[in-house]
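Next up: some structures, all given as structure tokens.
Values in this text are rule-based calculations from the coordinates and carry no lab data. Computed from a predicted model, the values in this text were never measured in an experiment. Cβ atoms are built from the backbone, for glycine too; each structure is taken alone.
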Structure P
Amino acid sequence: MTVTTATDTPESYPQDASQRPIYLDCNATTPMDPRVAAEVAEWMVSEFGNAGSRTHAYGQAAKERVARARREVASVVDARPEDVSFTSGATESNNLAILGLAEYGESVGKRHLICSQIEHKAVLEPFGHLQTRGFEVTTIAPSAGGWVDANAVAEALRPDTLLVSVMAVNNETGVTQPIEAIASELSESEAFFHVDAAQGFGKLIDPLLHKRIDLISVSGHKIYGPKGIGALVMRRRAYKRPPIKPLMFGGGQERGLRPGTLPVGLIAGLGLASDLALREHSDRHEHCKNLQHAALRAFMPLGAVLNGDLERTVSHTLNISMPGVDAEAAIVALKEIAALSNGSACTSQSYEPSHVLTAAGLPASQISGALRFSWSYMTREVEWSQIASRLTALTQTG
């Protein structure tokens, strides 16, 4: 099988990509796979029917494509198609999973929630909102390597625990979390288990297959699909779907959980992106791992410090700090040759220290110098030595 790369298909990046900085911020958003872009265009331009229109062929074609996309998303995590509800992205899915359980929790007297301290704000802030409604939240600190201990999660469980939420892969460090071990620890608990899989869906395959994971949040633009589309997978337990209530009202779409006309083109794009991710997973991983090894060969001789346990870090990410180099200064110095970041794109307007690295207990100087490099199977070969030279120059002038 041949995997599409940026070299093979230059149209996969913006025009004149060869004249632009290399894109190394794929954890913020991935480029859209050209095959997915073509699928989206077809279902927006040629097949533009409303999936809710049952009286003609246009609507029927749209309905069938949505059904196929539901199967494609479900297949990645071995779920039932009917367990998949489409949303605008992982942020909405997280909110629906967390806030949607609140009414049930209140009705049965379960007001205790557990999450890690390194969750995305799209999890931490809904948890914070539920605290204002009388829920109690226990947060689990990570190790210095950036991952939470499954035993710590288990020890925090109580009879009144409603929900446990731990991400699959941290968006800043790329460190995978032990969600399989956590799922196993929850085998005797009634608490629901939610995984924000924005960074892991289609990239980590086996961990997300664990049947004890009740809720999985998915984002289209993290897996080479379009922005503005995602999904919430809601696995049934004993044939019962998690008792989630809708956050919006005004229609019966998505089994009453999410009203509004379905964006068929975006859904088709998410479906195809999911299918490609599953089928091409091994080759994509190998390509990304090669890029990671090359980056390590360039950075480590310079004294770079890894922010996160490398053995647990996904193949498409590196978070490093260079001694004596400020991250903001480094990003400016590199802007002509590489596009990268120093943390989550959702908080890029804020200059507050990373809550992820702070929770891991890293020194302030290491946190202020943290740089996140993230790439994809579509990334062309990277001139890591050129990037390393720029960073070295900063250490000499700093």
Structure Q
Amino acid sequence: MRTDRKHRTLRVADANSMFTTGTLIMSTSELDALRNGQLWEDFCESLKSAGAEILAEGVPADDLSIAEGYRYLTRLLRLSLEKHLEFSDPACPQFYSLSHETAKIGNDNPDNFYQNCAVDGRHSYRITGNAGQVEYLSIETKAGSFAGQGDMAPTGHITLEDLELGPNGEFELLVSATPQPGNWLPMTEASDNILVRQTFRDRAREPKLELRIECLDQQAAPVLDPAAFASQLQRVVPFVNGTAGLFRNWMLGFAGHINALPPNDQQMCLRAGGDPAIFYHNSYWQLAPEEALLIEFVPPRDCRTWNFQLSNFWMESLDYRFHRIHINRSSARYEADGSVRIVVAGSNPGGAFPNWLTTAGHECGAMLLRYVEASDHPPVRTRVVALETLIAGEVE
């Protein structure tokens, strides 16, 4: 007998709240929906709802922002399918990337290589790797998802400096809810994912640290379970909606300080997956074609690294494969007093401003200055000036 459509649609809508607890309930009717095709029809129908984010109040109405918004939804869909279908088994864990060159979330760092992995706080795991020459490495356990509107504060956090290394930089890291001797990354029983950040001076030229993970509890090789697949598919769209909605709301909040770079609410950043060793200045930029944004600051006295980036309205880093849209401690040119002056503009103001970043055809978007393991957090000065005054050398 065909499953009632109203019942199925309600279950898909409820998947957002059920995913945050990790207790999506299966029933005979859901297996019936898988068998008769209703599960797929409801998946496709529910995906339409994500489009409301692109036309919501406060979203820029220019064609580029709208086109990037719909592209953003397709990217989030790809990531969600990876997360919930392809790499979702915590008993047979594998690292994958939930943010990369062509699919991005929440002001992704162009200097970073991100890795993610599904885990279960009731199991124990072993991560092995070699430290290599990475600038900064952090590994965190978490118990949440953007589908729940961003409650991803770390349940455990470790950096490269915390690890005991072998003579050639090799290491072994145990991950569990119970303390372990040596290198240990804590979890809680609620922990359900791992996030790894590898930060580089020059990501295009420096080798990535290779990591492997295994579950220490004996597990059989996985075989697709129809009931589990039905549950997983219902989690895909809530992730898309939750992620798009979360960061759209962030941008509406940042609109209160356009073209300024005040400190972020750091706890808000942690709840959305931020690193506790990083201090964040998130904001909103908006410039006319004839305008430029000057950003000036003195980096912290002690700071492992820092970087500044430009993103679009959807908080996706602008396409760093083809445009210079970010700068870091190693690539920046410094003033004689040790300060940094960054110029954000649609056109190059010339050699007097070597730290120019292009808006890549955008009228507005997000921007982020982050300090990693900083001893202090100096204020940041910003001002909008006429681009022609920069080109003419009339700005001090």
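Observations on the model:
- When Kirkwood radius over Cα pairs in Å is computed across structures P, Q, the figure 21.8 traces back to P.
- Comparing relative contact order in percent (Cα under 8 Å, 6 or more apart) across structures P, Q, the highest figure comes from P.
- Structure with the greatest value (metric mean count of other Cβ atoms within 10 Å over residues 316-323, set P, Q): P
- Value 19.9, 59, calculated as Rg and Dmax of the Cα atoms in Å, for residues 212-379 alone, assigned to which of P, Q: P
- Structures P, Q, by FRET efficiency 1/(1 + (r/R0)^6) of positions 220 and 388 (r between Cβ atoms, R0 = 30 Å, to 0.05): label with the highest value: P
- With distance in nm of label points 7 Å out along Cα→Cβ at positions 84 and 356 derived as 2.6, matching label from P, Q: P
- Given -10500 for helix-only ellipticity at 222 nm (-39500 (n - 2.57) for each DSSP H run of 4 or more, over all residues; to 500), calculated: source structure among P, Q: P
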